[in-house]
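Pasting the structures in now, so scroll down.
Please treat every number below as a calculation from the coordinates, not as lab data. Being a predicted model, the structure only gives us computed values, none of them experimental. Cβ atoms are built from the backbone, for glycine too; each structure is taken alone.
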Structure 1
Amino acid sequence: ANQVLIRNRFAGVNAGFDTLLCRGEVPYVSLQPPFDLGVEAVGEVVAMGSGVNQFTVGDAVATTVRGGGYREYQVIDAELTIKIPEAIPEILTLMPTGISALVGLERVGEMGSGEIILITAAAGGIGHIAVQLAKLAGNHVIGTCGSAAKGQLLRDLGCDRIINYHQESVSDVLAREYPNGIDLVFDCVGKHMFDAGVDHLAVRGRFVIVGFISEYGKSLEIVSQPRIYEKLFWKAASVRGFLLPQYREAVPEACDRLLALFEQGKLKVAIDPTDFHGIEAIPKAVNYLLSGQNCGKVVVRL
């Protein structure tokens with residue numbers, strides 16, 4: 001009685017959920033195959049139960065529920081559905097991706113103003129929103145990326161220092177140009193980016209782990225080096241894990257703020273231009289994202 005039927009128009013591809021969930025590597029979710037995939041969707045309400053009064057047929061909505069994304073229709077509890085101005089793919093960049101950027105930077109990273117902030121995979125779905133939020137807060141932003149097209153996107157977004165890691169060593173640039181270190185690192189990549197970020201943290205610097213896409217779908221690399229506390233202790237620095245489901249209470253306010261910034265034109269949303277159409281295109285879209293080819297958010301039109 002309290003459910004709605006939604007016709008999905010667009011599904012967002014989410015590197016973490018789409019790989020780690022498939023492989024059963026999300027510790028707090030126990031799944032037995034077969035199970036439905038896809039977390040992010042935007043669409044319209046086509047029918048609802050008798051107990052639903054906050055929606056009408058035709059309302060544009062967004063959902064972020066496991067199994068609700070990669071399908072043409074979904075049935076979902078009304079309370080898990082967010083009303084949006086219109087069913088456009090840009091919303092998928094704001095929810096939940098943009099929400100992760102906002103909550104990760106502010107709540108976990110304790111972002112201030114006038115700080116030096118390093119954002120890895122800065123031209124990706126979450127990265128390009130994080131760059132803009134850090135700039136709006138009045139910070140100097142360094143962004144890493146792997147192609148000229150991604151570098152151009154970051155330039156357009158006002159990124160202060162762009163490091164194409166195929167052309168420059170991130171660690172060398174940080175050592176040479178930022179001798180006092182980095183106040184806040186927002187890292188989605190892991191591996192060598194993690195090492196460089198930790199090595200170059202400033203006094204009382206914060207490192208936020210948002211993901212580790214370099215190791216998704218692979219067995220984790222075993223490394224041998226001194227334990228991390230020795231690096232952090234002398235700087236009073238910290239490394240913090242961030243996962244949005246553990247910060248549910250922060251989501252509604254973050255959602256409202258992002259939609260307002262988007263509607264005011266203060267936040268630009270980058271959708272990758274590659275056309276993925278229909279359910280059958282989803283595996284291709286996931287591989288495209290994991291191979292690092294995307295510039296902005298990868299979206300499938302349903």
Structure 2
Amino acid sequence: MAIFTGTDAGEGVYGTWNPINTDDVLYGLGGNDVLNGWGGNDTLYGGSGNDSLLAHNFSGADILYGESGNDSYTIGVGDIVIETVNNGIDSIDLWYEVSGVYTIPDNVENLTVRGTASIIGNNLNNTITVVGNDNRSIDGRDGNDNLQGGGGADTLIGGSGNDYINGNNGNDVLIGGIGNDTLFGGGGTDLHVFDTASAFSSSIGTDSIGGFTVGTDKIVLDKTTFNALTSVTGSGFSVASEFARVTSDAAASSVSARIVFNSANGKLFYNQNGIDVGLGSGAQFATISSASSLSAADFVIQA
């Protein structure tokens with residue numbers, strides 16, 4: 001094992017790269033340092049400052065401690081990032097060789113994924129960015145997350161919190177989850193899914209949908225959440241009376257349809273009561289911008 005120590009100034013600290021792949025320990029100490037373990041199972045300590053710790057694409061499984069400051073990590077298969085609470089805004093660049101499912105470590109805010117790995121966020125406000133055209137699943141979990149899809153057919157799940165989800169290119173699936181989310185499908189044929197795995201409640205929030213292309217993109221309603229629907233699964237409403245277009249919010253609670261769209265302002269309502277006065281346990285659940293011609297054909301019912 002070799003030990004390499006920096007100073008309180010910002011510098012590069014490099015481990016051993018040779019045929020035997022020595023297991024090194026690198027200390028950045030103070031300053032904004034660059035630490036690279038090269039080969040072997042290395043341990044890197046950033047110290048104070050905004051440090052860059054690199055471990056990807058070389059043999060070995062490294063352990064990286066950013067410590068205080070806004071640290072950035074570039075990692076590959078088997079590498080472990082350890083951060084402590086309230087020690088800056090930290091970012092991981094997850095390299096191409098990582099596949100399977102990767103969970104963002106505790107106390108790390110941001111991640112860029114370059115390979116095929118699916119990503120699970122943590123309880124912080126994560127920014128998760130997809131690079132490339134592979135098809136990924138990104139689950140932000142807790143926090144107010146910013147999820148940015150790539151060029152593939154991505155599944156982007158906000159979880160709880162007020163999330164911002166942008167599918168960018170590709171045929172994406174966008175699931176805001178709980179909270180007042182903002183959803184942009186981007187290019188491609190996108191699905192905006194409303195499924196909380198339980199009966200509808202107004203506490204799920206109201207989502208804002210932008211960039212929706214009528215006739216191309218779809219609103220997907222799950223029958224577990226919208227349990228007053230009797231239409232069969234598939235495109236559109238098999239019970240035609242379950243969808244209506246109105247031109248005022250007041251009219252949404254006075255028609256018999258279960259799903260009501262106000263074409264004047266883009267608001268989308270769930271009228272759980274049906275023929276009764278008021279929305280019952282329903283409420284507005286979305287606003288769709290620039291989609292005044294939205295019709296029953298723009299919906300999909302799923303079990």
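Some observations on this one:
- Source structure (of 1, 2) for Kirkwood radius over Cα pairs in Å, computed value 19.9: 1
- When relative contact order in percent (Cα under 8 Å, 6 or more apart) is computed for each of 1, 2, the largest belongs to: 1
- Given 20.6 for mean count of other Cβ atoms within 10 Å over residues 193-200, calculated: source structure among 1, 2: 1
- Source structure of the calculated read-out (helix-only ellipticity at 222 nm (-39500 (n - 2.57) for each DSSP H run of 4 or more, over all residues; to 500), 0) within 1, 2: 2.
- Value 0.95, calculated as FRET efficiency 1/(1 + (r/R0)^6) of positions 169 and 225 (r between Cβ atoms, R0 = 30 Å, to 0.05), assigned to which of 1, 2: 1
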